[in-house]
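Below you'll find a set of structures to go through.
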Structure P
Amino acid sequence: MYRVQDEVSLLRASLAGETEAWGEIVSRYKEAVFGLCLGFLRNRADAEDLTHDAFIRAYVNLRRYRLDKKFSTWLFTIASNLCRNRLRYRRYHPVAPPPLQIDGGNDPAQIVAQEDRAAQVRGGIDSLPYDYRAPLVLRYYNDLSYKEIAEVLSLPEGTVKTRIHRGKIRLKHVLENEGVTHV
């Protein structure tokens, strides 16, 4: 475990070639980046691949990062761009949905109902245009602020708020049309 706790110090140490410092950065952000990628792609294998790729790209380009800016936003921007590229690729190379996984400790009927509802919501989000889907994923799956979403997507903050609002309305209509009543 690397002893330095300050993020800027870890980044400076990483720039100096200390691999333990970069390892600490990766351990701090890997779950968040994976969650972002999974939220965009809805495919665990692709999300794992792009999480790995995002950290490689961030490390290779670390000299371009400005230490006065928030590192997580910069990293999420890299991951978001990789996801966007993968989604473009998927238009021409569709993927099969992941299999249903049941946890043995709970009521299987309840688990299946929750999985069905979650799948319907994911399907509804996936059916939205990227301009609405991306802000919703960043806000509700990655818990980013409007300001951070604006930075990641290179949009004005007001546009982000509008797209989230309109995206929620569109999602509600999609889910109502599919018969989902409580989300």
Structure Q
Amino acid sequence: MLQEKLKNHNVILASKSPRRQELLKTLNIDFEIKTKEIDEVYPDHLIREEIPVYLSQLKSKAFEQDIRKNDLIITSDTIVWHNNTKLGKPKNYDEAFNTLNNISNDTHEVITAVTLKTKDKVISFYDVTTVYFNHLKNEEIDFYIKTYNPYDKAGSYGIQEWIGAIGINKIEGSYFNVVGLPLEKLYTNLSIF
């Protein structure tokens, strides 16, 4: 299985996200966590999937100086794309409220890009999931933000939390992609790496 294929690699997940760490555990591979601080800035002309692909590659480049022969670095980035606009992580209550109010009773795309990097090989890929939200009442949005503090989440929500249970009526694509890693595509790409 995958564990056997990766036995000669030291797999490193470059993410502080507890959700990504939990997701990677489900693939039943050994890995360690190492992170580097980077400015997540991208060129203004990038749109849609170009943004998370660029950022996942930028995160992987931070390891260039100290990547060892057997290291396999996994970096990723997730955005929410709504009405031709990137919805990032909210800085405060008002941003979170406005974002959730905007995606209420509408659809948006969650796009997660992943970059796999070794000393001599780099591949990037992405996945897109369309999420359909019911109409959210103001008091539901307020309750969610005050109870779950979604300030570390693109689009101001976590699908696996209360708001996902009561607010999302349908998704098209990978559920795990919305949580933070497109596991099926990650498994496939790790298998051929």
Structure R
Amino acid sequence: MKKTNKKKLEEFIRVDHAGERGAIKIYEGQLLALNTIVKNDDLKQIIGEMKKHEEEHSNFFEDEIEKRNIKPTKFLPLWDLLGLGLGFGSTILGKKAAMLCTASVEEVIDEHYKSQIDQIEGDEKDLKEKIIKFRQDELDHKDIAYEKGATKKGVYSIMDKVIKTGSKVAIKISEKI
């Protein structure tokens, strides 16, 4: 049986841990805006449900970090702040922006998880199955975001590019540091 490269595996788990935690922080920022400035109970319920999935994902990777003795990224505190800010900021811009934030991040995560799935060998069957499941959850979040008004038209196309670029940079940094 082919074995997954240990260094690569550590990078996968470190970055997935950071990413799932970052997703929670984005949703926490969105919920903060929805509980203080923007009143939209429908959106609050949808985001709350998506946040529950991210908590499940994050808990899994938190356990993997501990079980495998992998150091989390040193950038977690910064990612926490940026995630909260992105979630809060996108939501005060309106429902379309809040949902685009989710769609943009999930599109990056879809590619990211797909790449990992393609690289994980049979010796890590359980990890691969979890990532396949989590990827499906993220795709579901993306679909919900588009159903609820996400758009890339006009100025939103710029927001999409900024969010995707920031997400890709955070992934690259978190894999290594």
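A few points about this structure:
- Comparison of P, Q, R by relative contact order in percent (Cα under 8 Å, 6 or more apart) - largest value held by: R
- Test item: helix-only ellipticity at 222 nm (-39500 (n - 2.57) for each DSSP H run of 4 or more, over all residues; to 500) calculated as -28500, pick one of P, Q, R: R
Readers should treat all values here as calculations from the given coordinates under stated rules, not as data from a laboratory. Keep in mind the model is a prediction, meaning the values are calculated, not measured.
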